[in-house]
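Since every read-out is calculated from the coordinates, none of them should be taken as a lab result. Given the structure is predicted, the values throughout are model-derived calculations rather than measurements. Cβ atoms are built from the backbone, for glycine too; each structure is taken alone.
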Structure 1
Amino acid sequence: MAGINRSRIKIKRQLFKKQRAAFFCALILISAALPVYASAAESACAGQNSWLGSWLGQDTATGNWGGLRGRLVEKGITLSSSFTMDIAWNPAGGRRQGSTYAGFLELAAALDFEKLDSLKGWALTVSNYLASGNNLSNKIGNFFGVQEIYSPGDYYFGELDLSYTLPGDKLTLEAGRLFAGDVFATSPLWQYYVSAINGNLVSMSGNVFFPHFQVAAWGARATCEPNKQWQLAGGIYDANPAVRDPERHGVNFNLHFDKGYLAVGQATFKHHQGREEGLGGSATVGGYYESSKFSYLSDPARSRRGNYGFYFIMDQMLYRGDWPEFTGPAHLRSQAPYSESVKFPYHQQNTVAADRPKGLTAWWAGYLAPQETINAQTYQLAGGLVYQGLPPNRDRDVTAFCVIYGNFSDDLPGQDAETVLELNHRFQLGPWCYISPDIQYIFNPNGRHDIKNALVLGVETSFNF
């Protein structure tokens with residue numbers, strides 16, 4: 001009997017090795033074929049009469065619906081849908097090896113009441129999400145998720161954002177079921193990464209309730225842009241952790257400010273953002289306070305009320321080339337005000353290439369949570385390089401590299417710090433789709449020296465319908 005079991009285990013191991021080999025070969029073939037396919041796609045786009053060129057040149061995969069989509073936008077109704085998929089495999093390291101798929105489907109609608117009913121300044125956005133797949137980080141045992149698109153559970157009701165922009169378009173007020181991660185502790189450059197830096201500073205959400213990605217919470221927010229250089233934002237959110245439960249599907253509408261609230265504020269300064277200006281850059285500083293009760297890491301039976309933290313984000317263009325013509329939506333242009341973008345659905349993962357010049361940009365960020373007794377991550381440091389326009393004649397392609405470092409509290413025995421290196425290249429195949437081969441290396445997963453360093457190979461693809 002024991003011999004039969006050993007034979008079965010041996011067969012399973014051999015099968016798993018074959019599956020890994022097949023996955024690895026497929027990933028290599030996809031990565032090798034992408035430059036060829038991207039060049040062919042670009043050539044096809046140049047040929048106005050080709051079917052492939054016409055399809056890839058559309059704003060979305062499903063086109064304008066015979067003109068219906070455009071007419072709806074003119075009347076103030078915007079409908080959108082996108083799907084993003086991450087496939088990843090760790091051939092070495094971690095607690096165990098494996099490969100996983102993670103997918104995220106978004107369905108959203110936005111109503112501009114100024115166009116619908118002459119209610120100037122009013123708008124409403126609603127979003128729904130469907131998550132699928134598994135999390136490779138559960139196999140590896142690391143802290144910073146290697147598939148940023150992964151979400152536990154399945155269906156989520158997302159945002160229900162009612163906004164009003166005051167005359168002059170300088171101040172926008174929002175209320176409803178809101179995210180914090182679409183405005184706070186984020187950078188547009190982070191959309192090019194597949195690891196945990198993609199959306200926000202992940203250490204923050206590991207310490208406090210921070211509504212982002214698929215989790216929205218009751219809240220209110222004010223965003224002020226007195227001029228093109230400055231943006232000031234502040235928000236308050238119900239910090240009821242029950243809304244994160246996948247079994248609630250985002251429809252737990254109970255309001256429990258008595259259980260705690262999250263207050264966030266930040267200021268951003270931008271310079272040289274125009275087409276005729278020099279090397280652009282920005283600097284953001286922010287902070288938060290959550291009034292909930294937090295258990296001590298060393299003694300979960302004890303707790304204290306209140307937690308706070310600070311963060312900064314900076315980016316600076318180091319080399320600037322040509323600025324490709326932007327053919328995407330007006331609200332996604334580089335100098336579009338927040339008062340315009342709030343009238344359209346918020347995309348968790350934007351497939352449209354950004355309106356920015358070719359060239360090299362450096363960025364860096366930091367996060368500090370001083371209360372070590374209740375915060376699992378006491379600080380996070382991150383930095384990277386983003387180059388748009390490689391290889392030649394691929395104006396919308398983006399090559400991205402980053403380093404992420406997260407330090408664990410001294411009150412967590414056996415945990416030190418986790419470091420992640422990531423390198424990828426986004427092949428922008430059209431206005432509505434891209435493919436990004438990705439490689440990551442994780443040092444000390446979850447800050448533990450008893451987990452081997454892990455190598456992760458993957459690919460991300462996204463489509464806007």
Structure 2
Amino acid sequence: MSEIDVITLGAARKYIDECMEKFKASNGGIVYGFHVDAMNSNPNNAVTYLKQAVGMVPSYMNFNAGEWYWGSWKDAFFMPRPCMLKYDGTVDYYLKEDNYGLKEDGTASDVSNVEYDGNAMMEWGREGQRIYYKLVNDKNGSGYSCYISDCQVDEDYKCYPFINNEGDLVDHFYTPIYDGSLDEAGRLRSISGTSDILSGSSGLTEIEAARKNNPAGENLWYTENMADSILINMLLVLITKSLDSQSKVGMGNVNGGSDSNHSYIMPGTMNDKGLFWGKNGSGGSTTANHFGVKVFGMENWWGNTWRRIAGLMVDKNAKVYYKLTWGTQDGSEIDGYPFNTPAGMIEAGVLPENLRTASNGFTSKTNAINNEFLLPVEAAGSSSTYYCDLIASNPWGNIYAARGGASNLGGLAGAFALTLVNAVTNASWTYGASVSCKPLAR
């Protein structure tokens with residue numbers, strides 16, 4: 001096949017995709033929505049359903065019964081699937097949602113096989129159905145609305161997680177089931193049952209280890225990124241109808257820990273817990289008794305370790321910069337995810353005044369930037385009000401972000417927890433990373 005043929009096929013695919021999106025939008029695609037009232041400090045009352053979410057029943061963890069209550073959301077089009085993903089970005093097979101040790105057909109899986117040529121991942125885009133979102137500020141500044149759709153209703157709806165590192169719009173993207181661990185080849189892996197998780201390494205080491213998953217000459221694998229995190233957190237608010245992630249899913253592994261006693265949960269402890277699971281207490285003082293949290297099939301979406309994310313930086317003037325695609329499709333001016341300097345990223349604004357020096361706060365208000373990014377603009381909350389999650393800041397230089405919270409944070413961790421304290425070169429026991437994958441267009 002000639003280069004001209006490849007270009008022609010690519011253009012044809014893009015044209016067909018655009019036609020399909022326009023057809024779905026004009027014929028009434030699914031649009032769920034919610035509104036966040038920035039004036040309401042109660043995290044469970046601040047969220048109101050909009051559009052086709054009106055009348056739907058929220059999901060939550062029934063801590064007394066030890067079961068996840070799905071409400072109206074079990075069969076939502078955006079729910080991901082657990083799978084084993086080859087290094088070339090193709091799905092080998094899917095896993096049983098309530099037992100990752102088994103394939104869907106009931107035979108043993110490779111989820112704990114460190115020799116497997118790939119990783120255990122969550123596949124987003126069920127049946128090739130992309131997920132679009134749009135963030136819209138209230139005109140009076142009293143909050144914002146988020147809309148989630150199965151089609152691009154208008155040009156402000158984004159699906160950046162589905163843009164791969166070559167700039168192609170693809171049908172799926174993949175996030176890690178597990179905290180990252182290193183194999184003997186020095187690759188950052190998402191595999192169950194490994195004896196340790198990657199921590200205490202610099203962000204540069206983590207990025208290099210993640211990229212070792214890539215086949216020669218290809219660019220699919222990296223550490224986790226901001227675009228995926230934004231979408232996942234918005235979906236979590238949608239299904240739980242709350243800003244307080246810990247009260248709706250679980251505390252996570254936040255029971256304690258120190259430089260000498262890290263108290264990590266190792267990958268795979270929640271293989272039989274389904275897509276969502278948690279407890280409202282973090283257990284005893286030994287690792288065996290610590291309880292993690294599982295969100296959209298992923299272990300430790302918060303707690304355990306801070307997980308560094310590509311695409312979010314802060315400079316010495318407390319200015320916030322973000323990047324949601326590897327290329328410049330998001331309006332940025334540089335390819336790749338910067339880590340030493342935010343040059344080429346999109347400037348979002350400035351941190352709240354009380355976070356412009358070394359300090360901690362709790363996010364209480366956010367602004368939607370460019371219909372795609374939430375900028376914290378006020379940090380006057382607490383662990384039980386507004387977003388309920390810590391935002392730690394120390395903008396002494398070019399800061400590389402991490403999210404979720406570590407085992408030593410208690411009620412300060414959660415889906416919206418952020419640390420904006422250290423450069424990418426920082427190596428601390430509280431920091432880790434895991435892998436993500438944007439497959440090639442095929």
Structure 3
Amino acid sequence: MRHLARFIAKAIAFLSPLLRQGGGTSAPGLALLKLDPKAVPRMAAGLSDGRIVISATNGKTSTTRILSNITTKAQISSVSNAAGANLKSGIATALLKKSSSQKLGVFEVDEGVLPEIVAEIGADTIILMNLFRDQLDRYGELETIRESWKSMIDKLPASTNLLINADDPSLVFASLCHPNLIFFGLGETDYALESIPHAADSSQCPRCNNQLQYSQVTISHMGNWQCIQCGLSRPDLDFEATEIELRGVENIKFKILSRTGEEPIEAKLPGLHNVYNVLAAFAAAKQLDIQTETARIAIASVNAAFGRTETIQLKDKKLTLLLAKNPAGANSNLETLLLHPERIHLSVLLNDRIADGRDVSWIWDVDYEKIFHKIESLHVGGERAYDLALRFMYGGYDPEKITVKDKISDLIDCLLTETPPDSSIFVLPSYTAMLDLRAELVSRGLTHEFWKEGL
């Protein structure tokens with residue numbers, strides 16, 4: 001039965017792209033698990049060089065992409081779910097396609113299924129990036145995921161490498177009982193926020209529930225924090241990003257301080273959030289004993305993942321997609337847009353499907369007002385386009401200057417005709433809105449299917 005299950009799943013993987021039924025990133029795994037529920041631990045057993053999992057609310061796709069590129073440059077043959085299918089079916093599909101030479105696994109994993117995947121594949125390195133409020137109808141409150149992760153960590157073997165973003169108090173609290181911890185985070189930076197945002201997800205101590213004190217706030221509730229009441233505080237950093245330069249929406253430059261010295265890093269990825277992503281991938285590479293110079297070269301060559309500051313040529317215009325699926329991610333992207341030297345043509349897209357979360361009230365916690373002064377033109381779209389228009393109107397944006405196009409094809413036509421030649425257009429879409437937009441661009445021959453892209 002196992003052989004038949006694998007044959008059927010591989011046939012689905014082969015036929016899906018040919019029949020234009022998607023890239024075969026999840027469906028083969030769904031079929032395989034239906035016929036052989038124990039397939040994942042059996043296939044993962046062949047990963048003798050290690051099994052790395054990466055999870056977060058924001059940044060897991062980019063971090064997985066960066067680390068996979070580093071292992072490739074280091075000539076370590078690895079298997080990864082690089083197309084972003086991060087549920088159990090996506091992991092199963094990736095393992096199904098694994099070649100005999102691939103002995104290392106690098107997987108991004110959805111927050112909700114992380115404990116199950118860690119147990120099934122026997123993860124020996126776990127990278128935890130952040131926890132933000134996201135898809136409340138699916139995950140519940142932030143504390144629900146934190147407690148699930150803490151329970152998972154409490155059961156890990158002592159030998160498991162746990163790489164933790166020390167700037168996130170929830171992750172530090174969940175992991176402190178584990179004996180094998182590597183902490184990464186940001187040193188002092190000129191790009192810190194003036195104060196913790198009103199929509200921050202976790203500004204209270206996860207241990208005693210008193211208000212945290214911050215000497216630096218980076219993104220949402222993350223930064224250099226401490227609880228005066230119980231003494232919980234950000235631990236010393238094993239990998240620290242310093243001298244950070246955010247070069248508009250184009251790239252970043254900084255240094256990484258560790259016990260082995262100081263290393264200059266450059267990446268073609270914008271924003272403070274990508275400093276975290278690169279830092280995590282670099283720290284993981286060092287656990288694999290990859291040479292620093294190899295990691296640096298690999299990081300410098302990585303292009304943005306689909307939808308995550310991905311740039312697409314739209315005839316005579318340049319379209320940049322910045323995935324914005326929750327308040328923390330959206331606000332981080334807005335901070336990045338503020339670094340753009342010119343006024344911007346902005347489009348915001350919102351859907352409310354299962355993968356987005358049915359509840360779209362989170363848009364009221366996004367600080368769109370901070371970029372009103374930079375907006376040259378505003379187009380809103382997606383299935384909840386009118387909710388976005390209402391949000392901007394109540395934020396004080398002139399409703400007469402808001403163009404609403406709920407159909408993606410109409411939106412693209414509008415952007416093509418109503419923005420000047422050689423314009424740079426920035427699009428902030430929710431997850432399925434991003435997929436819809438890319439699918440329309442693919443149908444017009446303007447970009448590639450997301451599962452076909454290289455690193």
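Tabulated data for the structure shown
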{"item": "Structure from which 18.2, 53 was derived, Rg and Dmax of the Cα atoms in Å, for residues 311-422 alone, options 1, 2, 3", "result": "1"}
{"item": "Which of 1, 2, 3 yields 28.1 [mean count of other Cβ atoms within 10 Å over residues 303-310, calculated]", "result": "2"}
{"item": "Read-out Cα extents along the principal axes in Å, computed value 60, 54, 46, structure in 1, 2, 3", "result": "2"}
